[in-house]
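Presented below are the structures under discussion, each in the form of structure tokens.
Please treat every number below as a calculation from the coordinates, not as lab data. Values in this document were obtained by computation on a predicted structure and should not be read as measured data.
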Structure P
Amino acid sequence: MNSRKLPFIKSIAVCTLFSLSGMATVAYAQQAPIVCPGYKQPKTKLLGERTGKKLQAAFEAYNEERLADSVELLRDIEPKEEFDKASVERFLGQILVSMDGKKNGAESLRLLQTAAGREVLNDRDQADLLKLVGDLSLQEEDYAGAISWYDKWMDFTCKRDAMTYVRISQAYNELKDFDNVIVAADKAIELQEEPDKNPYALKLNAFHETKNYPEAVKVAETLVELFPEEKNWWTQLGFFYMLVESYDKALSTFALAYKQGFLTKKSEYKALVQLYASQDVPFKSAELHQKYMKEGMIEDDGDSIANLANTYHQAKEHKDAAKYYEQAAQMTNDPEFYRKEGALLLTAEDYKGAISALEKSLEMGIDDTAKVHFSLMEANFYDGDFRKAFEHAEEAKKSPSLRRNASAWIPYIEEKAKNRGIRL
């Protein structure tokens, strides 16, 4: 059992004691519960003597942390007046809130709703109760009900505060009414005395859910400006920049987040690596890619290694690119990676290495054999094996797309072979 005491229960006790002594007006004169224009505080209502005594006994049991006894005493009260009924319902409902159990939660909400619905409590009690019912409705996942009770509290008191609008925004978010999420969040932002991230976060989610990414970027920029120490806003801003294809801003944002130690997820490390590659800084991308693979921040698998090879290819680091394509081929058994390795080694003038890789791609059953034969023709030619070069040229000729280029090579191969005294 949770013996947590609620402030509203103490308020009831004060009301009870003052009511019994005829001094309730003093208790409620300290603060105005309602700020509506022209509001005049009505005469304070008092509990009946019999109900007041029983309510006081229940409070004393509660104060001694005998919650079960307090609940039993309250259930035994049979008030006749509406004000007395609402007071008992309010006290019992609030005690049940402090006790564990789903059943208690449902009953407490029902009792408090009934008490508020009678509209007979003194203004301060009624105002506090309306907001409490809103909070409990939100807690019990009655989101539409919560919004309704918060609206009733605002209508009754003519008060507005940032936290209430945040909770209304939360309720609309659960209902997936994202237009109203934004409306309520904006009102919360307008009323807040100190910056609070919650309404901004609700707006950000609403714009994301509705795919309004340009507006999401604006909110994320504000979050970074207001809360620069919170790492998640930096990375979210970076991802939103990517969604609106502002890749230069995305790179700047992720790079700053990296320098501050804000990157923690694989998706974030991958984004930084990809952005460096896409923004024409491939060597930096490849360096970070290697580093993060060693640290376990990026997967060390065939696809990842193939991406690393492609990045080194962009950086014109042909030997390194070829090395990683070979690793990717070994891990995935994809003959296309052997073909890419061979093509890069050919560019790097490692003809024997190129021949070996290209032949492996043929052995593994690559689909586009003509392209491989054309590369083998070049590699064997430059390696001085004109007979093999001729054979591969003849194979490459079988492809309509390569026929002209391969045919142009054949006289040149024949001439070189003839000069060397080699019969084809």
Structure Q
Amino acid sequence: MKENPAIQFAPAEEIKRYQEARLAEALAYLHAHSPFYQRMFEREQIDPACIRTLEDLRQLPVTTKTDLQQYNSDFVCTPRAGIADYVTTSGTLGEPVTFALTDADLDRLAYNEKLSFATAGCNGSDVLQLMTTLDRRFMAGLAYFLGARALGMGVVRVGNGIPELQWDTLRRIEPTCGMVVPSFLIKLIEFAEKNNLDHRRSSLRRCICIGESLRNSDFSLNTLGQRIADKWPELELLSTYASTEMQSSFTECPAHRGGHLQPELIIVEFLDDNNQPVAPGEPGEVTITTLGVTGMPLLRFKTGDICYHHTERCACGRHTMRLSPVLGRKGQMIKYKGTTLYPPALFDILDNVPGLSNYLIEVSTNELGTDEILIRIGARRCDEAFAKEIKDLFRSKVRVAPGIRFESPEAIAKIQMPPMSRKTIKFIDLR
């Protein structure tokens, strides 16, 4: 692919013209190679050559997760011999979907993460401690490794978990940057405090965090982010947002005002329930069109993630659109006693409860056909006064109080991390 890293600093209108030229290439490729989109163009009687602007995209139907699950192989645009790597989605909202990547896609993945690390302030003199897995069909771990190498960074592949090994790595190799799920930083801090390690004097100066939000929609630190910052103020925290389907990422710069679009690699829309664009300041579903993907490119794919978007120039000098932290997944929206809630808002409350070891949020349908919330709490303290404290905290934050049930932390931990899972499960939807 033709690399153009300078485009993210170009004026907005130049970025738009550039993306429209790339869009024409992507549509022509889909028309020539994708069985799924060939059928779509024919069914809708649309000539892809007539889609010339970003606004013209609205003439096309959206692609959904159900489409990917039902017609998975029809999205593949290259013969089996041309596939270099297979990965799967995490299956958060259903059956995991297989994605096939070509050699060109792996090069694109490396370039994306090179841009991502550079956006976060990294350079070739940094050493990355990779605290995510490279196996289990996980695209992101491989992407981080490839991107760090493309930027010239050193990498130490520790994988997830095992605080003792993480601290031994910090002592031996002195990495400067970490790639990590942010709640694991709490475990690293607790291990350091328990074992008389001075984490604040470690070599780690920056962590790029995945999988969990660090910030509220106004970019202030949420409960989890603030807990880390209070304990480790020397550590800069940055967020990156991505998914297997988009094969791209949106990463914060040091201004900490949202994840930046890489206009060479992806077009993003924010749509309402009727697939119409929302205005800045309104939440919308992140809907992506990939640019430069050859194995399984996607057109107007609705990710299920709800975000705000920002278009004003960033303090870092980039004119690219920025994503807010994810408010929640559309399929996980909860209507509880007249209040609309998403799991991350509930996570943020529970992460601020002293004496709570772990938890699960379980949503079901009650006999009236409405949503019911049960918080299954792992804690050593299991009395009515503690339950009331938790309910009062919910009432103060979101105006409603869910049901509370105490269980052993060990029982909750077993449910949170089943053998086939790549992510810690904190939300169970039984509706």
Structure R
Amino acid sequence: MIQTEVKKLGENEHEVEVSLPKSEYDKVYAAERNKLMGQVKLPGFRQGKTPGHVIDKQFGPKIHEDTVSQLLQQHYVAAIESSGLTPALQPELSLPKVQPDDQFVFTLKVDTWPEVTLTDLSKLSIEATEVTVDDEDVKGVLERLYKSQVKYEITEDRAAETGDQLHIDFEGFIGDEAFDGGKGEDVALVLGEGRFIPGFEEQLVGKKAGDTCTVEVTFPEDYQAPNLAGKEARFETTVKSVGAAVTAKDDAELAELLNFADAEAMLKDIREGLDKEAANAAKGATHDSALKALLEAHPMTLPEGLIVEDMKATTARVVQNMKQQGMDASEEMLADEAFRQEVRERSERGLKLSVLLQNVRKDFDITLTDEEIDAGVDEMVMAYPENMRDDYAKYIRDNQEQMGALKDRLLEQKCIDYVVSQAKTKKVKKTLATWQAEQDKAQS
């Protein structure tokens, strides 16, 4: 019969001492030894006829190790259930150096999730944000579209001006030696965008197609290639073409460039996109306020081991995201105290919210309907071309991991919606431009 004794080490940290009758150990040890006896052949003995005491002397430590492994596999789950604890992490196992004569004993260090009793949600105070779209928002989108929808008309005798697009060939030299990465052919360059080394673009102003020139620059001290940082260089450059920027003169021309039927259809599409962005912004801001209030109303302490594990996972995601953007995470960055503190704060917040939202789901019996799941799938596939949506929807539904992640996300959103519906709300109204400016400031 398994016996457990639970000792509290700290908040959410426990030690579980597990004891089994020595006969359990002896039984498994004998079975492991008999199995080994039938397999090994030692000098002076026929296979399968080696005496037990000889096997013990030769293989005792291995048999003991296999026996302990068997006992842990057989009794681990029962030990946890008997303790009444719900581990938040894989428990840490330890064995005494010397076992008692009449028992087999092992110890589990168990970190558990914090136990939280939800406060009356109607006592929470949150800001319910409404984000509106006005004519200035539409005007801002139009201005960006006018700037981005540019064509370049190549003129043979045109002298390059700021804003023109040049196509150039170049080769870079440090002294008399060409350097790696310093050569380009038919490279498009818009003068004034600042894409090249400081001072490069300015020296091409006034040049025409067919002109050759030497562009002399100094690489910045903080240049990404250490072998070039701070060094003087020259680029032997040939201008192949000069094109003047041509933009739409009015909304009708802009609509045509963007493949809309007319200006009215373009403006309607812009407005619908802004309305959707505003609705998402309002929901996100309101949810953030609800989560902040929920955290402030339920202080809790997390097991340190749980935080450390989540920090590892969070850091791995940051590194992976950087790789996808073509960047490398340096050892200095990962070891930086400010970076580690930011990761820790992010992990603690996420873990605490997970505890609280699980309690909301359980206490108020929040579940998903089939219609809500279907709507979630439909929303996911909207990002794909219409002719691909049915196939992608089938892929999501047939993929257990995808469906699990979708349901988790929908449940979380529904729990937050419930908190918002119960809390005391203060209406806050702002324009989309104001909200966007706040986001930019927060991220800077």
Value 81, 21, 17 of semi-axes √(5λ) of the Cα gyration tensor in Å was derived from the coordinates of, among P, Q, R, structure P
Value -16500 of helix-only ellipticity at 222 nm (-39500 (n - 2.57) for each DSSP H run of 4 or more, over all residues; to 500) was derived from the coordinates of, among P, Q, R, structure R
Value 18 of relative contact order in percent (Cα under 8 Å, 6 or more apart) was derived from the coordinates of, among P, Q, R, structure R
For mean projected area of the Cα convex hull in nm², for residues 127-358 alone, structure among P, Q, R ranking highest is R
